[in-house]
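Participant: What follows is a set of structures for review.
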Structure 1
Amino acid sequence: MNHTFQVQGMTCGHCEMAVKKAVLRLDPEAKVVIDRPHNQVDIESAHPHEALARAMAQEGYQVA
């Protein structure tokens, strides 16, 4: 399944890596594409939308 999130607070490459690692800890097979200028994270994963959002939020980012 494809999931798209608006993630606030990503200001640098380190932030992008933190978000990506959070998702990959939950689903090592996930494909994560981050568009930092647009605060968008696209994830291809079989995991539920809510679980992916929670993983990113636990890193301290606002997820919509």
Structure 2
Amino acid sequence: MAVEKACTQCKRILSSDECPVCKTSALTKSWEGSIIVIDPNNSEIAKKIGATTPGRYALKVK
């Protein structure tokens, strides 16, 4: 099983080596908590964490 990493810029959780949202490889294995965003335009939590696309996001990235 692949290790899940979080993008240090947008906090998206993924198992690849590049973030499809930010197009960066600045990822970390050190993150805590997660949230699944389905509709970022109508989600107050998505706005607070800066999520602009649907997906799974880390609540805290170290």
Structure 3
Amino acid sequence: MSEIICNHCGRTFEEDNNHCPFCQTPTPAQQDKDLDAVKKKMIIFIVGISIFCAIMILWLPRDIP
């Protein structure tokens, strides 16, 4: 296995780890995975809010004076 150098503390550790065992900083590969997960959650949230707003616009009564 190869070793990588931590961007935060400068120590070396095995590439198999997702985080530096010394300072718990995620590896660049783990950061990419975390970012992808956040993007997916944000997209689901925006779609959910959009659907909720559309339903409320159609469902709420309209008072036209």
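Participant: Starting from the value -11000: which structure in 1, 2, 3 was helix-only ellipticity at 222 nm (-39500 (n - 2.57) for each DSSP H run of 4 or more, over all residues; to 500) calculated from? It would help to have the intermediate numbers written out before the result.
Facilitator: Values: 1: -11000; 2: -2000; 3: -18000.
This value belongs to structure 1.
Participant: Here is a follow-up. Supply the structure label, taken from 1, 2, 3, corresponding to relative contact order in percent (Cα under 8 Å, 6 or more apart) with the calculated value 16.
Facilitator: Considering all the candidates, the number was obtained from 3.
Participant: Given that semi-axes √(5λ) of the Cα gyration tensor in Å, derived from a single structure, equals 19, 12, 10, which label among 1, 2, 3 identifies that structure?
Facilitator: 2
Participant: Hey, FRET efficiency 1/(1 + (r/R0)^6) of positions 11 and 51 (r between Cβ atoms, R0 = 30 Å, to 0.05) derived from one of 1, 2, 3 reads 0.05; which structure?
Facilitator: It was calculated from structure 3.
Participant: When you work out distance in nm of label points 7 Å out along Cα→Cβ at positions 3 and 43 for each of the structures 1, 2, 3, which one comes out largest?
Facilitator: 3
Quick note: the coordinates plus some simple rules give every number you see, no bench work behind them. As the structure is a computational prediction, the values presented were derived from the model and not from experiment. Cβ atoms are built from the backbone, for glycine too; each structure is taken alone.
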